[in-house]
Structure P
Amino acid sequence: MKFVQKEFSCSIEEKKSKFMAFLMPYEIFDEVMIRLRKEHSKAVHFVYAYRYLNEFDQIVENSSDDGEPKGTSGKPSLAVLSGAEIINSAVIIVRYFGGVKLGTGGLVRAYGDSVNEAIKIA
C-alpha cells in the first residue's frame, strides 16, 4: 500500500468545467477542506474521498458527491484511490461549472481523471 506525505494538486478542464484535484495525507484533510472552501468560494462542488487505517488496522473509506448526481463523483474518486492502493490519504476535487452539463458518464470520467492526474504528479 502507498500513501502521500505532502499535498499535491493538478487541474484538468472538461467541456469548460474546471476540476482541481488536491491529494493529501489524511491527517490534514479537514484543514485543507476549510482552506479550499475559503480560497475557492465561487466553486460549485467540493467532492472528496479518503481511505485510512484505523487503530484496528481496518481500512476506513468515505466519499461525498457534494451535490453532484449520486454516485458520479465521490465513489469514482474513491475507486481510483483504492485501485492505486493508496491509504492514509484523501483527495478533494474542486469543480468550477463551465455551463455545459457533462452527463453521468462525463462526470465519472472527469472526476476519475482528475484524481489519476494528481496521483501521477505525486
Structure Q
Amino acid sequence: MLCLTAGALSALLAADAFTLAWTHSIEQVRWEEDWRVVGDRLVLEAARIRGTGAGMEAPAGARLLAGVWHYRPHLPPQSVLRLTHSPHAAGYEICRSGCAALAALLPGLASEAVIEISPCR
C-alpha cells in the first residue's frame, strides 16, 4: 500500500509498483520514474525523459528508444518522496493501470502544498 499525504489530507493506494510522471515546467517535456515498494522503502527502478532541453540532458549510459531516453538512476531506497504542488507548474501524476493527477487523489489540496508518497506503515 502507498500512503499519500499533504497536511491533513491523506489517501491510500493499493500498489506495490507505480510510475511517477510530470511535465517539465519550462521545456514541457514529460518525465517518468518507475518506483517499487520494498518493505518500508521506495526503490527507483527506471526513468524516462521524452526529449531533452535546458538542464535536461540524458545521463551517461541512457539509451534513446523511439525518441525517449531510458536510464536507471542511482538513488538509494527512499522512505518518502516529497513533491511540491504549485499553480506555477503542471501537477504530478501517479500511474498504475492508468494515470491520475495526485491533486485529484487528494481532494481539497491547497494550490501550494508538499505531497508525500511513502509505503504505508
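Where a number appears in this text, it was derived from the coordinates with a stated rule and is not lab data. Just so we're clear, the structure is a prediction, and the values are computed from it rather than from any experiment. Cβ atoms are built from the backbone, for glycine too; each structure is taken alone.
Quick one: distance in nm of label points 7 Å out along Cα→Cβ at positions 5 and 109 came out at 1.7 when computed from one of P, Q, so which one is it? Show your work: numbers first, answer last.
On the way: P: 3.7; Q: 1.7.
Among P, Q, the structure yielding 1.7 for distance in nm of label points 7 Å out along Cα→Cβ at positions 5 and 109 is Q.
Quick one: helix-only ellipticity at 222 nm (-39500 (n - 2.57) for each DSSP H run of 4 or more, over all residues; to 500) came out at -500 when computed from one of P, Q, so which one is it?
The read-out was computed on structure Q.
Of the structures labelled P, Q, which one yields 14.5, 42 when Rg and Dmax of the Cα atoms in Å is computed from its coordinates?
The read-out comes from structure Q.
Assign the value 3.2, calculated as distance in nm of label points 7 Å out along Cα→Cβ at positions 29 and 77, to the correct structure from P, Q.
It traces back to Q.
Ranked on distance in nm of label points 7 Å out along Cα→Cβ at positions 69 and 101, which label among P, Q comes first with the largest value? Walk me through the intermediate numbers first.
On the way: P: 0.8; Q: 2.8.
Going through P, Q one by one, distance in nm of label points 7 Å out along Cα→Cβ at positions 69 and 101 peaks for structure Q.
Comparing structures P, Q by relative contact order in percent (Cα under 8 Å, 6 or more apart), which one has the largest value?
Values: P: 38; Q: 32.
By relative contact order in percent (Cα under 8 Å, 6 or more apart), the leading structure of P, Q is P.
Among P, Q, considering only distance in nm of label points 7 Å out along Cα→Cβ at positions 13 and 37, which has the greatest calculated value?
Max of distance in nm of label points 7 Å out along Cα→Cβ at positions 13 and 37: P.
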